[in-house]
Structure 1
Amino acid sequence: MPRALVRAVVDTNILVRGILRRREAAAVRVFDALVRGDFRPLVSDYILGEVRRTLREPDVRALRCLENNEIDAIVGALRETCEFVPGAYRDLDKVPRDLKDRPIVAADIEGGAHFLVTDDRRDLLPLKVIMLAGYRPLQIVTPGDFLLRIGAR
């Protein structure tokens, strides 16, 4: 019987770096693992909207000369590749401190994710694990740690 795939939400900053093939090798390797199907990625409208907005920022767009139709195609491919979750869970008063991170955590919780993959060292990574009654514990890890845990190349 095949092993069940690990479920994870990849934070926007990692997705964008993977799409642009920029900066950090671990972010690119996480994105490649997503494309290969090494884990079950989860997304929500909020996450896809953040990816779209970030890719349309003038300084980001200039890195790859992306046109709006190309950005829309990338976001569409992510929606097709990933499992969609609403990301509407609202009972996150204590987690995390940054209100913009709450919809990311909501997608994890609703999707029964094992991991949230992020480089947010200020707000998310210090939490390490989020435990809410009735939900799977959510581990918050760096891209490098995630790759080790799933045994990705």
Structure 2
Amino acid sequence: MTSHHRDTGSDAARESPGYLLWLMSNKWQAQQRSALQPFDLTHVQFVLLACLVYAPGNQSLTQIQLAERAETDPMMTSQVLRKLEARGRVRRMSNAHDRRSVRLAPTAKGIKLVHEAIEAVEAVDQEFFGTLGVDTPKFVTMMRQLVWTGRNTRNNPKQNSL
């Protein structure tokens, strides 16, 4: 009987950067979900709302501009914004410069929510990444390198401005 399983050794997964990244991401996301649950926000809702609240100069953004700023898929962004609008956290306004697009603005409720929730999000980051201690800045630099340099720039040439 021929086995289709490649014997890579029992510790191979523990040495795989992709697998470790996946495990780390899942663990971090679970902690963020838990922290944001009291605010009735998913992490992507928080990110989009925060990008809107903290837009440079408090400018309103179009949906496309928000998706670019948050580096999210435009269709998914649209779906999430509908939910945020239905909950009174975001307001859509007609765009005087382009009738095909809408301008977005956080509501007072959305602004208050982001200011409250950001403390929980940052606390998760502090606790989760705090275990790296003095190596945290080096880790952040390495993540930036993987996200924004080399081959990856063909897929997303813009660096996140957050």
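Throughout, read-outs are computed from the coordinates displayed, never taken from laboratory work. The structure presented is a predicted model; accordingly, all values stated were derived computationally and were not measured. Cβ atoms are built from the backbone, for glycine too; each structure is taken alone.
For structures 1, 2, which has the highest computed value of distance in nm of label points 7 Å out along Cα→Cβ at positions 52 and 132? When distance in nm of label points 7 Å out along Cα→Cβ at positions 52 and 132 is calculated for 1, 2, structure 2 comes out on top. Structures 1, 2 were shown, and helix-only ellipticity at 222 nm (-39500 (n - 2.57) for each DSSP H run of 4 or more, over all residues; to 500) at -13500 was computed from 1.
Among the shown structures 1, 2, from which was the value 2.1 of distance in nm of label points 7 Å out along Cα→Cβ at positions 28 and 124 calculated? Going through each structure in turn, the value belongs to 1. Calculating relative contact order in percent (Cα under 8 Å, 6 or more apart) for structures 1, 2 picks out 1 as the one with the greatest value. Taking percent of Cα pairs over 22 Å apart as the criterion, the top-ranked structure out of 1, 2 is 2, with the highest value.
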